[in-house]
Structure P
């Protein structure tokens, strides 16, 4: 087993104005730091200059596009595991998140993905079910347990403070992080021993 430190990319999946995503992601990142299982990289897709027009299938994008994607691509490639923080838009996940997934491929291969979802009464569960199929297509492994915030806008104030006791959510986050660390270590060791090919 490798002694190398694992790296976790916490991806903020919403780029909408007035979003709750950074508040939820920062809370989750703090839970991860307390467990000290990973080095944490919070990746805000609102800061990524993602193109919305793709090149023809099978063709490499222009060098200028590679330059725009470089920072995000390097951060995704460096991660051993991911947690996607996503709301639910129209019974699914945000278009900006799908765009970020689609502009990458091998960066996701043989890596575990966990989910923190939030929304109204559904808590983003439908968004996560759609994401599981998408990540399977890019050869990632999704973690069964997830963290869900139903009626999320009643959970935090505008400064990101909890108005109610957060113990249940903290416990769910730490449980998922333990599973994620197991998969991240197992898959990282496997990739080093036998590089993954899709």
Structure Q
């Protein structure tokens, strides 16, 4: 008869690789180093003293197109990077999956869309995505100047893919950033992210 320990071990072994725990809000954000679109190492520790946004990106996802097509994501990027926020767009799509890009392709996409992230991080192995428990594109995180995760979830309150819904939606990321920059507590610290599933390697 299979022992209880052996049975639990089997369950763990059979758990899909894409099932992972998300980091905890109000705890230290997981440290990482990843390559940007220019092949340069970018570490979270590089931005100590800065507020950091992590935005999971897949240019082929209709929900990403919703926010980029309407200029909403670009507007957020511009507004907050001008306030000193570091904005890191992360592409965790594996090679051969929707949204996968080379560094040159990522730079071309950034230019074509008029986006202004501080950097685009390429994560084809999905290590950074799984470290943060990123589930969807977009999936948004806000890390404060002390390296503490202050927000994890959706960009806003309307999970529709219709760009017309943006105007009436509550923008959770803007709310979190405004609070963090003002030294106040974020009211909505965790929300359910919506969008396409992150296209991790099989």
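All of the numbers you see were taken from the coordinates with simple rules; none came from a lab. It should be emphasised that the depicted structure is a prediction, and the values quoted were computed from it without experimental measurement. Cβ atoms are built from the backbone, for glycine too; each structure is taken alone.
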- Out of P, Q, choose the structure whose coordinates give relative contact order in percent (Cα under 8 Å, 6 or more apart) equal to 27 when calculated. Q
- Query: Comparing FRET efficiency 1/(1 + (r/R0)^6) of positions 172 and 188 (r between Cβ atoms, R0 = 25 Å, to 0.05) across P, Q, which is largest?
  - Reply: Q
- Re helix-only ellipticity at 222 nm (-39500 (n - 2.57) for each DSSP H run of 4 or more, over all residues; to 500): value -8000 computed from one entry in P, Q; matching entry is structure Q
- With FRET efficiency 1/(1 + (r/R0)^6) of positions 84 and 124 (r between Cβ atoms, R0 = 30 Å, to 0.05) derived from the coordinates and found to be 0.50, which of P, Q does the value describe? Q
